[in-house]
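Since every read-out is calculated from the coordinates, none of them should be taken as a lab result. Predicted, not measured: the structure shown is a model, and the values here were computed from it. Cβ atoms are built from the backbone, for glycine too; each structure is taken alone.
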Structure I
Amino acid sequence: MSGERYVNAVVESVTRIGRYMIIKLRPLEEFRYSPGNSIDIFLDPSYCGGGKCFRVFSLASSPTEDLLMIATIYRGSRFKSALERLVGSVVKITGPWSKHFALKEGAESLLFIPYGIGISSMRSMIKYIYDKCLGIRARIIHVDDEGFFLFRDEIEEICRRKTNVKATFTTKIPDSGEIAKEISSLGSPFIYVSGPPQGVRLIVDALRAAGVKIGREVIAIEAFEGYEREPDTSVHS
């Protein structure tokens, strides 16, 4: 990763919400990014038993906000446990990454289908749409087989205030007919899919069954590596 620009950032807070961990960072110099981008966080190698000690995280914050925010599932790893102890300390970040997985402001409409923790990068885009008063139509279908919908209250409040943003929260992946109906109502939406790899695969399969031709011109896919738990594979009948 030579040649990358490292930025110092203060760990402002670490909060647990159920199985999730919300981390907020304050960059100590200008750090520009687009809604939906990701960053690397580097810690001293001693926290990881020696060697490189970094992780890639999608940004849940919007560029309209003062702090960077990430959301992750806490499973007691050395890295995340160290972050929890480093509140008030300085870490290094690099990025932003993923030009493709970023808000397409010129799209006719947007369809977001996150699985579980996949809502984090989409929260970034939804918050940006709200803060910038963008008129683009956006539809969110958040799937979580455990029924714990991170950021639900905030997203529902945005939907109440912005008639062009609508959201559904479900424990089952919509079937092909439901997805086709949503796409038809949006015209020609650009589609975002994100979450643990298995959940992403199931959603992409459902999109294919609905007649979506998977390609970079119509869809952005972000699979969060490192989450091994198998999701519920059933869909609405």
Structure II
Amino acid sequence: MCRRPFYLLVTLMVILGCNSQNTPQITIACAANFFPTLRKISRDFAQHHQVKVNNVMGASGNLYAQIESGAPYDIFFSADCHYPQKINNNSNVPVAYVTGKLVLWTNMDLEVHQGISLLTTKKIQTIAIANPQYAPYGQKSKEMLMFYKVWDKIHSKLVFGKNVGQTFQFAQTGNADIAIVPLSLAKKSGQYWQIPPRSYTPITQCYIVLNNNALSKKFLSFFHKSHHTIKKDGYDIPK
């Protein structure tokens, strides 16, 4: 079954529904890890400017595929810079907007501060990570596990989420004992251990403007004034 036309149909239905109300609107594609933060900023922007903001969440690789298939997004917030750089957009270039951090997160009574060594013990039967094929945070998770030379040892324990949101949900609902997720999601509840950044290459996230209209410019101006919200959610701002 081909899913891309379905995604495009849903997106078009949302946009056409908004247009029927004659309300200025902007549609933003956003990686799952940054979606909760973007939603807060979008809500404030919409209230301040009396506009409609449509936020579409997904794994960066899937969102990129939708864009290549013609999805009418105005801005794409990726979980890396690779996918924005692949987009053929002569008028705009990717802009780094945050750097992220990886953590081990669990909702169970586990000694999570044992760190990576905990993953190889019998206490842990299932480990959730985002699918490295589509999700940049999944790629960084695999890179980190290979750095510690445990990828092969724990591979049979791994369950893969289609994005970091689903990965977090696996552990949150007990379908996985522990998850490797962004710090931004881990701050909500449970307990976590921050993974040393030396074990994976920096997680620099970029956005790219796809529709260089007045509302896109206005949103990004508002976005870049929202550093307090972004930092509070566990991200660093690139210099």
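Name the one structure among I, II that log10 I(q)/I(0) by the Debye sum over Cα atoms at q = 0.19, 0.20, 0.25, 0.33 Å⁻¹, for residues 141-180 alone of -0.61, -0.66, -0.87, -1.04 was derived from. Working through the options, I get structure I. Who wins on relative contact order in percent (Cα under 8 Å, 6 or more apart) among I, II, i.e. which is largest? With respect to relative contact order in percent (Cα under 8 Å, 6 or more apart), the highest-scoring structure among I, II is II.
With helix-only ellipticity at 222 nm (-39500 (n - 2.57) for each DSSP H run of 4 or more, over all residues; to 500) derived from the coordinates and found to be -7000, which of I, II does the value describe? This figure was derived from I. Ranked by distance in nm of label points 7 Å out along Cα→Cβ at positions 165 and 197, structures I, II are led by I, which has the greatest value.
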